Structure I
Amino acid sequence: MSTRTLPPLPRDVRSMVRSGEWRGVTAMVAPGYVQANLAILPRELAFDFLLFCQRNPKPCPLLEVIEPGQVEPRLVAPGADIRTDIPGYRVYLDGEPAEDITDLNDVWRDDLVSFLLGCSYTFESALIHAGIPLRHVDNGKNVAMYITNLETVPAGPFSGPTVVSMRPVHRTQVVRAVQVTTRFPTGHGAPVHIGDPQAIGIKDINAPDFGDAVEIREDEVPIFWACGVTPQAVAMKSKPSLLIGHVPGRMFISDVRDEDIAVL
């Protein structure tokens with residue numbers, strides 16, 4: 001099913017995800033609404049992870065923390081269920097990706113704390129409205145994501161590299177892209193790097209660690225934004241007993257309008 005045929009309201013998309021009718025990449029799905037990354041951890045690790053997010057607001061901008069055992073994100077999507085309303089979940093055990101699953105009903109525990117973190121998909125509507133095309137959207141692909149040499153600020157047992165998403169932008173539109181995305185600090189905000197991928201430890205721009213590679217043309221500049229997949233890279237280094245995230249590119253779609261969280 002093409003994203004162009006999906007319903008425009010987040011609750012209707014979530015209903016399709018919950019029923020198993022659709023489980024695709026959420027780029028430009030329900031455009032105009034805030035999307036979120038997911039990280040779920042046992043209660044004994046939740047405070048340290050909350051501190052980690054506060055120390056690393058670029059890759060981990062907090063939208064909502066759901067109390068232990070609770071499944072409803074009451075602030076950003078009342079009535080939703082964090083166990084079923086994301087197109088894909090990834091389970092890490094002791095830092096190793098154990099499995100990708102379609103819902104959390106069989107693995108849910110009463111001690112689990114859920115964190116919803118801002119996502120760069122949130123500002124993509126604004127970029128398109130500003131006349132900045134997005135190749136992964138045009139090509140029906142997932143955004144390209146890379147593990148970098150930009151270290152996060154540690155908190156408790158959590159430390160590791162920052163993950164970034166990349167979008168090629170025409171050289172004449174780079175300043176405009178920075179201006180547009182800066183308005184969305186809870187969607188990762190301004191880029192963390194512009195230009196040479198090797199400067200942030202990316203050896204092969206055509207081989208992303210997550211998502212799909214896209215063409216970068218001669219008149220374009222790669223722009224890198226902090227990415228909410230960072231907790232998964234951190235889990236692979238820090239090796240918590242359990243971390244449940246989303247399959248990269250398959251996000252939780254909230255009921256909050258993107259313009260309601262924009263600044264300036």
Structure II
Amino acid sequence: MNADELPALRDELEAHGLWANKGLGQHFLLDLNITRRIASTAGDLAERPVIEVGPGPGGLTRALLEAGAHVTAIEKDARFLPLLEPLIAWSEGRLSIVQGDALEVNECDLVDDTRADVISNLPYNVGTPLLVKWLKAGSWRGNMTLMFQKEVAQRIVAKPRSDAYGRLAVLAQARCNARLEFTVPARAFTPPPKIASAIVRLTDLDDPYPHLDALERVTAAAFGQRRKMLRSALRALTPEPEPLLLEADINPTARAEEIDQMGFRRLTEAWRAASP
């Protein structure tokens with residue numbers, strides 16, 4: 001099966017009079033060489049269940065199907081269904097299309113409790129909330145290969161004491177090994193966004209932190225006023241932060257950007273133990 005035998009995506013868009021909807025954060029990736037590279041980065045996809053969000057005209061969808069995946073594509077914009085539906089027959093039924101909002105979809109219902117990878121060129125305006133949703137997901141969710149704006153990708157993989165380090169890095173790295181694989185220049189998209197994008201590969205840790213909701217609350221407070229010492233910043237979370245910080249073996253005068261993954265885990269456990 002070779003995606004080169006399909007009609008060119010640019011021709012398909014023109015034939016259907018379609019354009020990107022800025023309100024939905026759409027930027028189309030039409031270069032099959034790049035979409036094939038994304039599929040390759042995700043590993044061996046032969047017979048693998050895959051969830052894709054925001055397929056648009058189907059550039060990445062074609063590459064995933066070509067690689068042998070069984071794809072469930074979630075598309076909010078009904079305009080693209082006529083471009084995606086012919087791929088069902090072309091892939092011999094390995095594509096299912098769900099029209100809806102990925103933030104509201106229960107993915108477990110779509111894959112029948114089967115463990116599925118998530119591979120997507122994410123719409124820019126929902127990339128971060130979707131990642132947080134999937135980090136909290138149950139046993140259905142496998143590894144993730146996701147495209148974000150480059151600055152968001154850098155925040156996901158950031159290390160302590162760096163400018164990009166923040167809540168998103170702590171949450172992502174509490175569940176996954178996160179690695180920035182490669183960047184995609186703005187000119188590769190139609191229409192081109194203002195900044196470059198990047199592919200992040202997230203693979204499950206052997207010891208993922210289980211209390212992500214609590215960690216999310218702690219990091220929201222800690223990084224909400226990131227230039228303040230934690231003994232001050234954490235007052236948004238609790239009126240007496242210092243005993244929690246000492247229990248977690250964290251200097252109360254430290255700032256959030258100095259605290260590593262294990263430090264935030266200890267702090268979260270101290271807060272959970274002290275919470276009614």
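Readers should treat all values here as calculations from the given coordinates under stated rules, not as data from a laboratory. None of these values were measured; they are calculated from a predicted model. Cβ atoms are built from the backbone, for glycine too; each structure is taken alone.
As an exercise: helix-only ellipticity at 222 nm (-39500 (n - 2.57) for each DSSP H run of 4 or more, over all residues; to 500), calculated from one structure in I, II, equals -10000. Which structure is it? Derived from the structure labelled II. To which of I, II does the computed value 31 (relative contact order in percent (Cα under 8 Å, 6 or more apart)) belong? Here the read-out was taken from I.
Computing log10 I(q)/I(0) by the Debye sum over Cα atoms at q = 0.12, 0.17, 0.23 Å⁻¹, for residues 42-137 alone gives -0.33, -0.69, -1.30 for which of I, II? Don't jump to the answer; show the numbers that get you there.
Numbers: I: -0.50, -0.94, -1.35; II: -0.33, -0.69, -1.30.
Structure of origin is II.
The maximum of distance in nm of label points 7 Å out along Cα→Cβ at positions 26 and 234 over structures I, II, that is, the highest value, falls on II.
Using distance in nm of label points 7 Å out along Cα→Cβ at positions 146 and 178 as the calculated read-out, with 1.8 as its value, let me know the right label among I, II. Source structure: I. A value of 1, 6, 13, 16, 16, 14, 11, 8, 6, 5, 3, 1, 0 was derived for P(r) over Cα pairs in 5 Å bins from 0, in percent; which structure in I, II was it taken from? Structure of origin is II.
When mean count of other Cβ atoms within 10 Å over residues 34-41 is compared over structures I, II, which one is greatest? Walk me through the numbers before you get to the answer.
Values: I: 27.4; II: 19.5.
Going through I, II one by one, mean count of other Cβ atoms within 10 Å over residues 34-41 peaks for structure I.
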